[in-house]
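Read through the structures below before going on.
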Structure P
Amino acid sequence: MAFACLSLFLFSCDKNDGPRYTEYALPANGNSGISGLVRITETSPAAFSVKVSLTGSKKDTIHTVRIHNGTPENPLNVALTLNTITGTGGPVSGETANITSMKGTDGNSKTFNYDSILKHTAFIRVNFSAFNPDSVLAKGKIGKLN
């Protein structure tokens, strides 16, 4: 149990060391065999970026990545669609920069920055492709972990 809790929140960096960032584990879903890491970085006082790094991918497949409100156990609506990640057959990553807003649980756009995303209950979900959205490769909590 302690290991599972530690694996959700990996590292946070203080502003004195450069841009603030927080990293979260992105566990494999079922037997997909693909896991990863999510890094949320403050890019300005009003914006943040999200970088998703995967341990593997399906060659020539466009993997879709979304932030959902809620938790993997109790998913709500899609808060934000991130940039897709093109599979190479090996490790890959993709980044969406300068995010300033996302949809709230009510479906309306809300202003978000680095501090507010860390206090928000959400999760990242990486799908096999837009054509197969029910096939989830990896998903993991971000922001408020409770």
Structure Q
Amino acid sequence: MKISRIHHYNVRCAENDLGAIEKFYGEVAGFRKGPRPGFRNNGIWLYLGDHPILHVTARCPPGFLQDDHHGSVDHIAFESQGAADFRARLDGLGIAYEQQNVAGAGYQIFLKDPVGTTLEFNFANSEAPQEITSGTFADRQQARVA
């Protein structure tokens, strides 16, 4: 067997979260809603280009995830370009984020989606703003899960 790439990731949520998730990923990452097979539960598929990269499944009670994210996946990471434009987009949308710049790992921006999933956007170290010097770590690196 050979694994060639990540096919998709799945975020679970409540039915009433679907609209907020679609809007968030559309505005933040440029994903767009597309065709989804007729599964038994409600949900949406969000596409990056012509690929359904994010599957969203409505199978949680309202409020279950937003208040205290219950899952073992720590974060989903995207290889990215255009950090300055991305930061400006997040600032314009009023979305909080953390930054770090680690030699060998890249300049990284971390944020949370509407149901608490942490997203990491990885850029080349050269795209870090001057104030985020090499060796700068995000607060999330020191946090311990209770």
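Which of the displayed structures (P, Q) returns the greatest value of distance in nm of label points 7 Å out along Cα→Cβ at positions 60 and 92 on calculation? Mind dumping the intermediate values first?
Numbers: P: 1.3; Q: 2.9.
Largest value of distance in nm of label points 7 Å out along Cα→Cβ at positions 60 and 92: Q.
Calculated for structures P, Q, percent of Cα pairs over 21 Å apart is largest in Q.
If distance in nm of label points 7 Å out along Cα→Cβ at positions 76 and 132 computes to 3.1, which of P, Q did it come from? Please report the intermediate quantities before stating the final value.
Numbers: P: 3.1; Q: 2.0.
This figure was derived from P.
helix-only ellipticity at 222 nm (-39500 (n - 2.57) for each DSSP H run of 4 or more, over all residues; to 500) was computed and gave -2000; which structure, P, Q, did it come from? Considering all the candidates, the number was obtained from P.
Each value in this text was obtained by applying a stated rule to the coordinates, not by laboratory testing. All values derive from a computational prediction rather than experimental measurement. Cβ atoms are built from the backbone, for glycine too; each structure is taken alone.
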